[in-house]
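Student: These notes open a run of structures that come right after.
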Structure P
Amino acid sequence: MDRPDDPEVRHETSDVNIRVVLGFGLGLIVVAFVLHVGIWLLFMAFANREAHQGAPEFPLAVGRQSQLPPEPRLQTNPRQDLKDLRAAEDAILDHYGWVDKSTGVVRIPIGEAMKLAVERGLPARSAGEKKP
């Protein structure tokens, strides 16, 4: 259906000004570009200043580089520490040694101790003793 051109029907010229909308968009793009360049230059200046400054000196740490921190300290190699602990425990369990030399108390390997316990039996209470 064709409509004839009606001279009385036309668009509103007072609603939207396209020139102002496009000008605002262009201004927004220009301002965003200027801000991005300015922030980039600021970060470059900060990076340059940081590169020239070097490491900061902490006044409380001067002269204490070789002093160890107080206990407890962090483990620097926990796997090796665990291996060392197990090796020390195995050395105690698998070898003879003195517990108290002045009283004559010795330590025997755990395998030998189990054999002696099987041969001699474990101490048991007599029928007349009460439980604590």
Structure Q
Amino acid sequence: MVVETKIISVKSKAETDIINITDQVSRVVKESKVKNGIVNIFVSGSTASVSTIEFEPNLVKDFEDAMERLVPSDIKYRHTETWGDDNGKSHVRATLVQPGLTVPFRDKKLMLGTWQQIVVLDFDVPARTREVILQIIGE
């Protein structure tokens, strides 16, 4: 078994930003020594997540609207009392979606569905640069 760890960086915009990283993950898998296995994708930080989505503008907007309905921006979050950073909603949203995802691959090709892309969801209030850790495991 081989384990390789790589880090990619992504820059996000303020508030909810959904960034397609499928090509970057695919490239790292292709360049690895592993032919068949899994890639674990993990974003560092408590206000960002990793998931899959059909990355097209209307569905991205639908997702943003759904998150606003589930975890509204215009209500009080007690987290603000702790740090004063007014990003309680960002933490709640990231917790619901989760920070990591595992995708299998075969012959160095991600086994995603036709319309399925890997995305980083940055829910924080300011724009940021995020580190995404990729662990490639297999043979």
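Throughout, read-outs are computed from the coordinates displayed, never taken from laboratory work. Because the structure is predicted, anything quoted here is derived from the model rather than measured. Cβ atoms are built from the backbone, for glycine too; each structure is taken alone.
Student: Can you say which of P, Q returns 27.3 when Kirkwood radius over Cα pairs in Å is computed?
Tutor: The value was obtained from structure P.
Student: helix-only ellipticity at 222 nm (-39500 (n - 2.57) for each DSSP H run of 4 or more, over all residues; to 500) computed as -8000: which structure among P, Q?
Tutor: Going through each structure in turn, the value belongs to Q.
Student: Comparing distance in nm of label points 7 Å out along Cα→Cβ at positions 9 and 25 across P, Q, which structure shows the greatest value?
Tutor: When distance in nm of label points 7 Å out along Cα→Cβ at positions 9 and 25 is calculated for P, Q, structure P comes out on top.
Student: Continuing with this model, one more query. Using the calculated result 3.6 for distance in nm of label points 7 Å out along Cα→Cβ at positions 33 and 49, pick out the matching structure from P, Q.
Tutor: Q
Student: If you don't mind, another one. Out of P, Q, which has the highest value for mean count of other Cβ atoms within 10 Å over residues 41-48?
Tutor: Top value of mean count of other Cβ atoms within 10 Å over residues 41-48 goes to structure Q.
Student: Sticking with this one: So relative contact order in percent (Cα under 8 Å, 6 or more apart), computed for just one structure, reads 9; which one of P, Q is that?
Tutor: Source structure: P.
Student: If FRET efficiency 1/(1 + (r/R0)^6) of positions 73 and 113 (r between Cβ atoms, R0 = 30 Å, to 0.05) computes to 0.45, which of P, Q did it come from?
Tutor: Q
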